[in-house]
Structure I
Amino acid sequence: MTAQTSSPLHGRPIVKGFYEKRTGSVQYVVADPETKRCAIIDPVLDFDPKSGATATIQADELLAHIAREGYTLEWILDTHPHADHFSAAGYLKDKTGVPTAIGEKVVEVQKLWKSLYNWPDTFPTDGSQWDRLFADGERFRIGNLDVEVMFTPGHTLASIAYVVGDAAFIHDTIFMPDSGTARADFPGGSAKALWQSIQRIMALPEEMRLFTGHDYQPGGREAQWESTVGQQRRENKHLVKAKTEEEFVALREARDRELPMPKLILHSLQVNIRGGRLPEPEGNGKRYLKIPLDALDGAPWDE
C-alpha cells in the first residue's frame with residue numbers, strides 16, 4: 001500500500017519554468033529563497049532526430065539562470081524516464097558534480113527496456129546510474145525547504161512527483177486544465193494507476209501550486225505550466241467529464257488508442273534509463289542509437 005501524503009510542507013519556493021518548444025517540455029529551477037539553494041527538475045538535452053545532432057543549449061540556460069540569481073545547485077532531479085526527450089541529468093552531473101536522483105521504481109523500467117533493446121547482461125538495472133533513488137513518502141531538503149516524494153505511477157510505472165512547500169511538480173500526470181491528463185499506454189503504463197495517482201494529487205490542499213511537465217499549447221495559446229489543485233478540480237477537462245475510476249479508465253484508454261507514439265520514444269528511453277547519458281562511443285569514436293523494429297504496438301499508417 002502506498003504511503004499517504006502527510007500534512008502540507010512549509011515554505012514557498014521560487015519556481016522558474018523553462019519551456020522547450022521542440023518537445024513541449026517544461027524544465028524547472030526550484031529555489032529556497034532563504035538559503036538560495038536550488039534544484040533542477042526534468043532538464044532537457046537538445047536532440048535533432050533528423051541530423052542526430054545533440055547540444056546542451058537548454059541545460060546551459062538553466063545553469064546560466066542559477067548563476068545570475070546567485071543560487072547554489074544541490075540536486076538534479078528527474079520525475080521519470082521521459083519518452084519524448086533526452087534527459088540532461090548526465091551532462092549536468094558531469095558539469096557540476098551535483099547528485100542526481102529519480103524514483104526507485106526506475107529499476108523496473110530499466111529491466112523492461114533492456115529487454116526491448118536486447119542489451120547485454122553487463123547493462124546494470126539497479127538504478128546505479130543515479131546517485132539517489134527515492135521511495136514513496138521519502139523526504140529530503142532543498143536548502144531549508146522540505147521535499148516529499150509521491151509515487152505517482154500510471155503514465156509510467158516509475159513516475160514520482162516532488163512536493164516542495166506549497167508547490168508540487170507533477171510531471172505528466174496532469175496537464176493544464178484545457179489539456180486534461182497524461183496518456184497511460186506506454187510499456188508499463190496503466191490508466192487505472194494514473195487515476196489513483198491523480199486522486200493523491202487532488203487530495204493536496206486546494207491552494208497547492210501544481211507544475212506540469214508538458215504543455216502542447218491547445219488552440220495555439222501561449223505555453224502554460226502552473227495551476228492549482230482547486231483549479232484542476234474545477235476545470236480539468238478529463239476530471240470534470242470522468243467522475244469515477246471506471247469512467248476515467250474508459251476515457252483515457254479510448255483517447256490513448258487514437259494517439260501515435262511519441263516520435264522520440266525509442267530514441268530517448270535508451271538514453272534516459274542510463275541516467276541521461278548517451279551510449280558509449282564505438283571504435284570509430286561515434287555514438288549510436290539502437291532502434292528496435294516492431295517493438296511497440298500500433299502505427300499511424302494513415303498519417
Structure II
Amino acid sequence: MLATYHNHSTWSDGKASVAELLAAARRMNIAELGISDHWVLHPTGKQFKWAMPTDRLADYVADLVAQRDDSADQGGPALRIGLEVDWFPGHGEALQTALGKHNFDYLIGSVHQIQLSDLPAGEFVIDTSAASWQKLTESQRNQIHRQYWINMNSLAQSGLFDIIAHIDLPKKFGFYPTIDLSQPVGDALDAIAAAQKTATSGGGNSIVELNTAGWHKPCNDAYPTLDILRECRRRNINVTLSADAHQPEHLLRDFLRGAERLGQAGYTHLARFHQRRVRFEPLTDAVPIERASNLG
C-alpha cells in the first residue's frame with residue numbers, strides 16, 4: 001500500500017492546494033495521503049512566512065476534514081490529517097494544550113530553530129540559507145549542531161509527536177560539525193527508543209522518518225545518514241518513509257532509493273498512521289508495485 005505523510009500544501013509553504021495534492025495522489029495510486037503543513041507556536045509569538053498563521057489551526061483542520069470526506073466519496077485516497085510542529089524546549093505544555101483541541105492522525109515534530117545566547121539575535125534558523133551558515137564561526141556552527149541534538153532529545157522526551165522529521169537537518173547546506181557529537185546523538189536516539197516503548201494509543205509514537213528530500217539539497221544525502229539509520233535500527237527504533245513534498249510531482253520522489261537505504265540499514269517494515277495509532281506494513285509496499293521487485 002502506497003502511503004506518504006510528510007507533505008505540504010498552500011496552507012504553509014507548499015506549491016499546490018490540498019485538492020491538487022489529492023488529485024495527484026489519485027493518479028499515482030497512493031492509498032494514504034497525509035497533509036502536514038507547518039505550524040509554529042513560537043515562545044515570543046513570532047510568525048513565519050513558511051508556516052500557516054498560528055491562529056489558523058482550527059481552519060486548517062476543518063478544511064482537511066472536509067476534503068477528507070470528499071476524497072472518500074470519490075473512492076480515495078484516504079486523507080490523513082497531520083501537522084508539522086516546531087519544537088522549542090520547555091514549551092511542551094503550551095503545545096499540548098493547543099494541539100489537544102483537534103483530532104489528528106499524526107503529528108510531526110521538527111527542530112528548525114536553535115536558541116543560544118551567543119548566536120546573532122540569540123536564535124538561528126537552521127534551514128534558511130547557506131549564507132546564514134557562512135556568517136558563523138566554526139565554534140558557533142559546532143554549538144548549533146550540539147544544541148540541535150539536545151533539542152531532539154527533549155523533543156522525544158515530550159511524548160507529543162508520532163513522526164520525528166529530518167533528524168539530522170543541520171547538514172542541509174553541507175556545514176558539518178568538526179567536533180565529536182556521538183554522545184548527544186546517541187543520547188537523542190536513546191530518548192527516541194525509550195519514547196517508542198512508552199507510546200500510547202493517544203499518540204507520541206516517535207517514529208523516525210527516512211526523508212528523501214535531502215538528496216535534493218546541497219548535502220546530497222537523505223535524512224538521516226546511513227550510519228545514523230543503522231544506529232536507529234540497532235536500538236529497534238521504528239521508521240517511516242517520507243518525501244517532504246512541496247509540490248505534487250514529489251509525493252513519491254526517491255521512494256525506491258529511500259526504501260533501498262532502509263533495507264541497507266536492516267529495516268523490513270514501515271509505520272502507517274491513523275487516529276494517532278501506528279501499524280506496520282512490509283517495506284516492499286513502500287514503492288510502486290512495478291518497481292518493488294528491485295528491492296529483492
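Rule-based calculations on the coordinates, nothing more; no lab input. Model, not experiment: these values are computed from the prediction. Cβ atoms are built from the backbone, for glycine too; each structure is taken alone.
Computing Rg and Dmax of the Cα atoms in Å, for residues 46-197 alone across structures I, II gives 17.6, 56 for structure II.
With distance in nm of label points 7 Å out along Cα→Cβ at positions 14 and 30 derived from the coordinates and found to be 0.7, which of I, II does the value describe? Display every interim value, and only then the final one.
On the way: I: 1.7; II: 0.7.
This figure was derived from II.
If helix-only ellipticity at 222 nm (-39500 (n - 2.57) for each DSSP H run of 4 or more, over all residues; to 500) computes to -7500, which of I, II did it come from? The value was obtained from structure I. If mean count of other Cβ atoms within 10 Å over residues 126-133 is calculated from each of I, II, which structure is the one that comes out at 14.6? Structure II accounts for this read-out.
Among I, II, considering only Cα Rg over 2.2 N^0.38 Å, for residues 166-245 alone, which has the greatest calculated value?
On the way: I: 1.03; II: 1.14.
Once Cα Rg over 2.2 N^0.38 Å, for residues 166-245 alone is tallied for I, II, the winner is II.
If semi-axes √(5λ) of the Cα gyration tensor in Å, for residues 94-133 alone is calculated from each of I, II, which structure is the one that comes out at 22, 12, 7? Provide the component values of the computation, followed by the final result.
Values: I: 22, 12, 7; II: 29, 14, 6.
The read-out was computed on structure I.
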